[in-house]
1. For structures P, Q, calculate mean count of other Cβ atoms within 10 Å over residues 138-145 and state which one comes out highest.
2. Quick one: Cα Rg over 2.2 N^0.38 Å came out at 0.95 when computed from one of P, Q, so which one is it?
3. Where does the value 0.00 come from, among P, Q, when FRET efficiency 1/(1 + (r/R0)^6) of positions 82 and 162 (r between Cβ atoms, R0 = 25 Å, to 0.05) is the thing being computed?
4. If FRET efficiency 1/(1 + (r/R0)^6) of positions 74 and 146 (r between Cβ atoms, R0 = 35 Å, to 0.05) computes to 0.00, which of P, Q did it come from?
Structure P
Amino acid sequence: MGITAISTISIKNCGVVDYLEALEIQRDFHEKISNNRTENTILLLQHPSVFTAGKRTLEEERPHDGTEVIDVDRGGKITWHGLGQIVGYPIMRLAKPTELVGFVRELEGVLIDTCSEFGLHVQRIKGRSGVWMIDEIKPRKIAAIGIRVAKGTTMHGFALNVNPELEAFSKIIPCGIADADVTSMAKELKRDISPAEVLPILERNLLAKLVKVSV
């Protein structure tokens with residue numbers, strides 16, 4: 001497990017971790033961080049294939065073939081995680097805990113900057129969280145965000161599609177948005193790209209932007 005540290009934030013690269021195991025790791029860090037017993041921490045990892053549903057997920061947005069879905073206490077709706085997708089869990093004491101939207105905007109900025117360094121022209125869509133490809137084709141989501149704040153400290157986080165198998169998203173209405181597609185960096189760049197290639201850029205951008213919103 002590699003560790004990169006700056007100021008009050010540490011980044012831990014955890015490799016491939018089962019979703020429920022990662023959730024317990026998050027909860028442990030959240031308890032320690034919210035009580036000022038360790039530094040703010042960002043977990044970066046990949047999950048084996050799993051569907052997770054936020055509190056606002058509707059029944060019709062879920063799989064209809066009996067596929068298991070894990071219900072979690074984050075914001076947002078249903079999504080899928082799998083290999084080839086970088087999942088980030090920033091567990092941080094916020095300088096302004098009531099300004100969750102501002103924190104989400106910072107995460108979007110991190111992901112936009114990271115994709116831009118690879119030549120992708122991505123952006124925000126007003127009223128929709130995450131990061132998007134917008135052109136003459138249908139809008140396509142390349143990164144999703146779902147956050148929870150408790151005791152002034154964040155949990156859950158973001159998922160950046162680097163080169164996952166996107167077919168899993170066809171089983172659900174991703175993030176509850178029926179009029180858009182899901183894409184990946186590899187699909188948009190039309191070349192092979194791996195999480196290992198993206199991680200150093202993502203880490204640098206996380207540390208640069210998030211240090212200013214944490215305490």
Structure Q
Amino acid sequence: MKLDILNTENKKEDLQISESTFGKAFNETLVHQAVVTYLAGSRQGSHKQKTRSEVRGGGRKPYAQKGTGRARAGTIRSPIWRGGGVAFAATPRDYSKKINKKMYRAAISSIFSELHRNERLVAIEQPKFETPKTKEMSAFLKQFNLGKVLIILDEMDTNLYLSARNIPHVEVVTVKEINPVILLRSEKVAVTPAAFKLIEAWV
């Protein structure tokens with residue numbers, strides 16, 4: 001499989017990519033499982049409410065059992081009292097789900113293959129900036145009609161990252177930061193040749 005490398009000098013260069021990585025059939029079930037697992041793992045799970053045993057006070061009976069004409073009450077911290085505990089209180093929990101590494105890598109490969117089939121996967125020559133220049137980065141993206149784009153690098157380039165940071169719908173990540181959600185939500189995914197090699201070695 002070949003991809004044309006987009007570069008500023010308009011040189012005709014081809015990049016050979018692995019068919020076993022970027023030519024798989026789309027496995028919707030596996031991709032869904034990978035997305036759910038990733039999103040579940042992103043949840044903090046730090047919600048906390050107090051039960052009637054954790055709310056302060058309420059140690060004595062508020063009034064006599066009989067003779068007052070009111071309903072029986074044993075504590076002012078009952079869930080039906082204002083200021084009382086919560087009946088089914090939320091407690092901190094771990095929402096993370098398990099997915100095998102082999103399945104996760106297969107899901108990533110399936111997503112990349114689908115991006116390639118839909119012509120949303122492109123190869124680019126990594127632009128070099130001596131200093132952060134948003135204007136130059138914007139011109140680079142406009143030259144190749146890359147509006148909403150995810151740029152994947154082998155190593156983080158600070159100047160490139162800072163140049164793209166203020167451009168809407170443009171993200172710059174390394175291969176280590178790839179996840180199924182960020183790939184699926186991107187209109188186009190631009191990958192450098194060096195990053196392609198790392199992805200093939202990983203997946």
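Derivation of every value follows stated rules applied to the coordinates shown; laboratory data play no part. Computed from a predicted model, the values in this text were never measured in an experiment. Cβ atoms are built from the backbone, for glycine too; each structure is taken alone.
1. Working: P: 21.2; Q: 14.1.
If we compare mean count of other Cβ atoms within 10 Å over residues 138-145 over P, Q, the biggest value is for P.
2. Details: P: 0.95; Q: 1.64.
Corresponding structure: P.
3. Values: P: 1.00; Q: 0.00.
Label of the originating structure: Q.
4. On the way: P: 1.00; Q: 0.00.
It was calculated from structure Q.
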